[in-house]
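Presented below are the structures under discussion, each in the form of structure tokens.
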Structure 1
Amino acid sequence: MLNLERILNQDRLIRAITGLNRKAFEELLPSFTTAYEQSLFKTEVERKRAIGGGRKATLRTMPEKLLYILLYCKCYPTFDLLSLLFNFDRSCAHEWVHRLLPILEITLGYKQCLPVRKLRSMEEFLERFPEVKAVIIDGT
């Protein structure tokens, strides 16, 4: 498992892993915590156990959860690598990403989306960029 205390105390490490400095990370943490706690009450199916019941999570603290999802967004590692870094199974790595990414999106106020990679026609280009009036193509 990564040494969270060491990462959070060294500005260079936290910036390399998350893209944020320590101050920005600490400012983001309370709103991330609030969004996470609100998500616990929004379940699609009826709970079998009370909140807090069951097995204890691998990512136990909020700083660990925030570091995990920020590392995923910045570095985009495979689930195998995440499972190695955080010492759990790759299926858990997948589950944590899909649980925490919507919470981060709520915290930041926008969705993290990857762009469409290729435009197949001029119509698609004009549809995605309607403000463009002229296109210059250099064939050299």
Structure 2
Amino acid sequence: MSLAFQALAIFALALPGIILKNTYRNGFFWDRPRQALPITEEVAYSLVLACALHAVFAPVVVKYFWPIDFQALAILLLGQYGKDSEHLGAAVNAITSYPWRVFLYFIVLYAIAAAIGYGSHAIVRGLRLDRRVRFLRFDHQWHY
């Protein structure tokens, strides 16, 4: 496994946070000018949100649908396959034996992140909480 695979896997794991943050901050108005944050802040916010989403969603999937091999996931992400790559075959087999499960997990998680982002945007805007609480403000500084 190469560094490119690990980078792609980390991006796939972080994408729910990016989706949640962008759908909340922009709502349905993607064509409005936005305030750009430094990339380090964007990544930090997105990773925290993604970790929270995975921490809630993964146990639900394990309890109600199918098991997740977290050891195989850690082996693939860290790139530590053991002496003579003894764990690589089992880790790859755990991921590739049910590819539709992996695909479905991420697609559903991305959809949930978007729904939470749009829903919370609508609630905050409807209750005008963004005008009272600075933390809840959207990316449209001209609005405030």
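To test your reading of the models, identify which of 1, 2 gives 25 for relative contact order in percent (Cα under 8 Å, 6 or more apart) when calculated. Source structure for this number: 1. Looking across 1, 2, the calculation of FRET efficiency 1/(1 + (r/R0)^6) of positions 39 and 95 (r between Cβ atoms, R0 = 30 Å, to 0.05) that yields 1.00 traces back to 1. Using the calculated result 2.2 for distance in nm of label points 7 Å out along Cα→Cβ at positions 55 and 127, pick out the matching structure from 1, 2. The structure behind it is 2. Thinking of 1, 2, which structure, once FRET efficiency 1/(1 + (r/R0)^6) of positions 23 and 87 (r between Cβ atoms, R0 = 41 Å, to 0.05) is computed, gives back 0.90? Of the options listed, only 1 reproduces it.
Of structures 1, 2, which gives -23500 when helix-only ellipticity at 222 nm (-39500 (n - 2.57) for each DSSP H run of 4 or more, over all residues; to 500) is computed from the coordinates? Clearly, the read-out refers to 2. When you work out Rg/Rh (Cα atoms, Kirkwood Rh) for each of the structures 1, 2, which one comes out largest? Ranking 1, 2 on Rg/Rh (Cα atoms, Kirkwood Rh), first place is 1.
Just so you know, all these numbers are worked out from the coordinates, no wet-lab data involved. This is a predicted model, so every value here is computed, not measured. Cβ atoms are built from the backbone, for glycine too; each structure is taken alone.
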